[in-house]
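Multiple structures are listed underneath, in structure tokens.
Rule-based calculations on the coordinates, nothing more; no lab input. As the structure is a prediction and not an experimental result, all values here were calculated from the model. Cβ atoms are built from the backbone, for glycine too; each structure is taken alone.
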Structure P
Amino acid sequence: MKTKAYNYRIVVEKETQGTKTVYVSYVPSLGLSDFGVTVDEAVASIEQAIKLYLETLVELHEPVPAPDADDFYITTKKIKLNLPAGV
């Protein structure tokens, strides 16, 4: 049996649900998401989901989506706005 490695970008975001905090993991190129109570748990959960999804595609003889490129950038930037009173 042949083994091939695929690289997919995982984005993890912190969410507050009531008094609880969870971490939601997304794989945009595959349309998958999962969550965990820690970042590590969220990543481990999405890894399992990715593997199950790809194994299912192989079993169904469907094409496996191309892996994500290694050269990418994700950033955030706070933008300050002067807002009128009452907004």
Structure Q
Amino acid sequence: MSHKKFYELVDQVPRVASLWDRDDNSFKSELYEKEQGVMSPGELAMAQFFISIWFNHNERYGFDLSDAISYIDPPEKKLIINWIENPFWP
């Protein structure tokens, strides 16, 4: 799957989108580690959601949908629902 579709999705959460380097299609893990302490719980949940898509598993940072639902706002919930209905991986 093209990275373009992933970037279109992650761009809907700008703070989280900054965790990816589009020039070399990579996840900035060091930046994520640094940002974990200052992200809101909702931003952190969305970052973990996108990381789980990026790596095609949730083992790296433990995204948990049932936990995330209590932290994220309605637009982000819709984003996740849309992805569940039409999943893809870059």
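The table below lists the values:
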| item | result |
| --- | --- |
| Relative contact order in percent (Cα under 8 Å, 6 or more apart) derived as 31 - corresponding label from P, Q | Q |
| Of the structures P, Q, the one that 3, 11, 17, 17, 16, 12, 9, 6, 4, 2, 2, 1, 0, 0 was derived from, the read-out being P(r) over Cα pairs in 5 Å bins from 0, in percent | P |
| Which entry (P, Q) yields the derived value -15000 for helix-only ellipticity at 222 nm (-39500 (n - 2.57) for each DSSP H run of 4 or more, over all residues; to 500) | Q |
| Structure from which 16.4 was derived, mean count of other Cβ atoms within 10 Å over residues 25-32, options P, Q | P |
